[in-house]
Structure 1
Amino acid sequence: MPASACILGCAAPRLGVREAAFFRDADPWGFILFTRNVETPAQLARLVSDLRAAVGREAPVFVDQEGGVVMRLRPPHWRSWLAPLDQAARAGPQAARSFWLRYRLIAAELRALGIDANCAPCADIAMPQTHPFLRNRCLGRNAAEVVANARAAASGLLAGGVLPVLKHIPGHGRASADSHLGLPQADAPAPTLQAEDFAPFRALADLPLAMTAHLRYPAFDVLPATLSPCIISLIRGQIGFQGLLLSDDISMQALTGSLAERSAAALGAGCDVVLHCTGKPDEIAEVVGAAGAMTPAAQARADAALARRQPPDAIDSAALEAELEVLLQGRRDA
């Protein structure tokens with residue numbers, strides 16, 4: 001039987017008996033972890049193992065470990081990282097190499113815990129109007145910079161056995177509002193969006209997974225991308241992304257309606273999988289009820305994405321970290 005068309009968060013650092021039983025019956029395609037789930041490496045590795053045991057398979061386990069403001073794993077147990085845009089500025093012409101090093105080291109930390117998917121890189125372009133919460137998470141200020149740095153980041157993750165999730169497709173950088181709190185929009189004509197905002201995603205369309213933007217593009221549709229058949233068709237067609245398409249967190253305030261309505265609309269628009277992050281049992285039940293089983297096409301894309309997981313290449317972490325410190329002028333303050 002196909003898995004349920006959702007990726008779910010869990011409530012706490014340990015999986016309760018009832019929660020495990022629910023996940024067994026719901027059979028989500030994957031799981032996602034947040035700061036509320038993190039205490040120590042041993043605890044987190046056990047939680048990852050327990051989540052997979054609940055569904056009886058090697059389900060992908062995701063986390064948002066971009067570095068900077070979005071960093072679920074933090075010192076003292078894990079490394080601290082500069083905000084991506086700050087790293088790009090500090091590394092200058094060596095930025096792409098610095099991002100490969102950064103994300104190869106992040107991959108090593110994640111794989112040591114059993115985590116095999118990272119919601120990174122952000123291929124959104126940092127623009128003057130980009131909301132501060134997103135801006136410093138971007139990898140560059142123009143499409144060429146973003147493509148070079150995002151490609152390096154994704155390659156570092158893949159080399160470390162971790163699947164990258166390209167986000168936020170088809171481009172969130174023009175938004176001046178935070179989609180966690182409301183619905184932003186990209187006020188630009190279609191040719192501008194296609195030439196600028198969408199360009200990094202076309203160049204990176206071969207990556208295995210991508211996450212949609214909760215962003216309205218009035219030049220194309222009144223609906224946010226996650227819920228828009230028009231935009232999803234554009235992602236598949238003009239942009240050319242054929243991998244597994246995840247919604248951004250379906251509980252964010254950019255979207256309206258019940259969680260069941262949002263979930264059904266996202267899947268109906270063409271998303272393959274709905275992402276729900278709060279870990280609240282009543283919300284999870286609503287999302288699972290609306291999501292249903294993955295379609296054959298979604299399952300095929302999911303299988304192709306999972307086939308990109310590979311055993312990590314051997315590395316000398318100390319040597320890579322030393323090289324990164326040199327590229328960043330010897331400073332790694334967050």
Structure 2
Amino acid sequence: MTLEQLRVFVAVAEHEHVTRAATALGLTQSAASAAIAAIERRYGARLFDRVGRGIELTEAGRRFLPEARAVLDRASAARSVLEDLSGWPTGKVAIAASQTIANYWLPRRLTRFHAAEPDVRLDVVIGNTSQVETAVVEGTADIGLVEGPTRHAALVRRAVDTDRLVLVTASGGASLPRLKNGRLDLRAISWVVREAGSGTRAVLDDLARQQNVALDDLRLFLVLPGNEAVREAVESGAGATIISEQVVAAAIAAGRLTAVPIDLPPREFALIRHVDRHVSAAVGALVAHLVGKPTAAWAGAQRVKGKERRRHLPQVAGKG
């Protein structure tokens with residue numbers, strides 16, 4: 001059994017589809033199917049049941065999945081150790097980031113990091129806070145960046161920035177209903193919200209609890225899986241939402257949305273990583289960059305050593 005076969009098995013299990021898994025791995029569908037068939041044939045165990053156009057793990061497959069992930073995790077750690085011996089950051093860093101961070105906060109910072117560390121490859125996947133937390137816990141991401149609370153005991157969490165939240169409605173519509181004491185009547189508002197597990201939905205939940213209202217008692221008119229979809233729905237008059245100012249700033253400036261005055265505390269953008277996993281030089285350099293504490297002297301010294309070492313290596317044809 002090879003590491004490549006294990007990677008294919010895990011990808012197929014996660015995507016529940018051979019073709020989608022093959023696409024994610026950069027393989028043909030036939031190559032992915034052959035890898036699964038080779039494992040099943042070698043060990044005489046059926047790992048998947050074919051159900052309609054998709055597939056599901058068998059009991060043997062479910063028992064095998066955590067072991068396969070553990071092997072891949074150890075192989076990744078071993079590769080990171082060898083890459084660290086080069087004396088400067090190199091290799092790949094897998095990043096999982098929640099939507100507002102991934103779309104508005106992260107791109108410029110990763111661009112600057114790439115300019116400083118061109119030998120580090122950055123792979124980013126986007127999900128909600130809950131999905132990012134799971135990715136870091138399970139080891140499919142080296143680090144995570146989240147907007148909402150995390151709860152797993154194995155995670156180390158560090159604030160990297162803050163975000164301002166606003167309550168917005170479509171401009172020109174009726175004012176939001178209020179109680180006799182002047183506070184917004186949260187129960188009477190039609191809410192457009194993100195899915196469970198998202199940071200902004202957690203903020204609305206907190207606001208409701210402060211007013212002794214359960215989230216289930218609110219009129220959640222529309223649940224959508226992305227910030228941009230939420231913004232478009234609110235602009236069209238579907239209701240109100242609480243969302244990052246970064247997502248709606250242009251729409252407010254253009255007069256399509258109106259910010260409703262309400263006291264919302266700033267929320268934390270946080271970096272999370274697993275306390276027990278090896279921190280490679282590449283991961284360490286990226287973390288230092290994102291938390292705003294670059295280790296310039298160390299990085300500079302390592303880079304000089306790397307360049308000196310490279311000058312003593314034989315030239316490879318076609319690579320200068």
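Of note:
- Parent structure of the calculated result 14.7, 48, given that Rg and Dmax of the Cα atoms in Å, for residues 149-260 alone is the read-out and 1, 2 the choices: 2
- Which of 1, 2 leads on FRET efficiency 1/(1 + (r/R0)^6) of positions 117 and 133 (r between Cβ atoms, R0 = 25 Å, to 0.05), largest value: 1
- Test item: semi-axes √(5λ) of the Cα gyration tensor in Å, for residues 69-220 alone calculated as 40, 18, 11, pick one of 1, 2: 2
- At a computed -11500 (helix-only ellipticity at 222 nm (-39500 (n - 2.57) for each DSSP H run of 4 or more, over all residues; to 500)), which of 1, 2: 1
- Structure (1, 2) behind the derived value 14.0 of mean count of other Cβ atoms within 10 Å over residues 157-164: 2
- Of the structures 1, 2, the one that 61 was derived from, the read-out being percent of Cα pairs over 25 Å apart: 2
- A value of 14.1 for mean count of other Cβ atoms within 10 Å over residues 109-116, calculated from one of 1, 2, originates in structure 2.
Any read-out appearing in this document is the output of simple, stated calculations on the displayed coordinates, not a laboratory observation. This one's a predicted model, so the numbers in the text were calculated from it and none came from an experiment. Cβ atoms are built from the backbone, for glycine too; each structure is taken alone.
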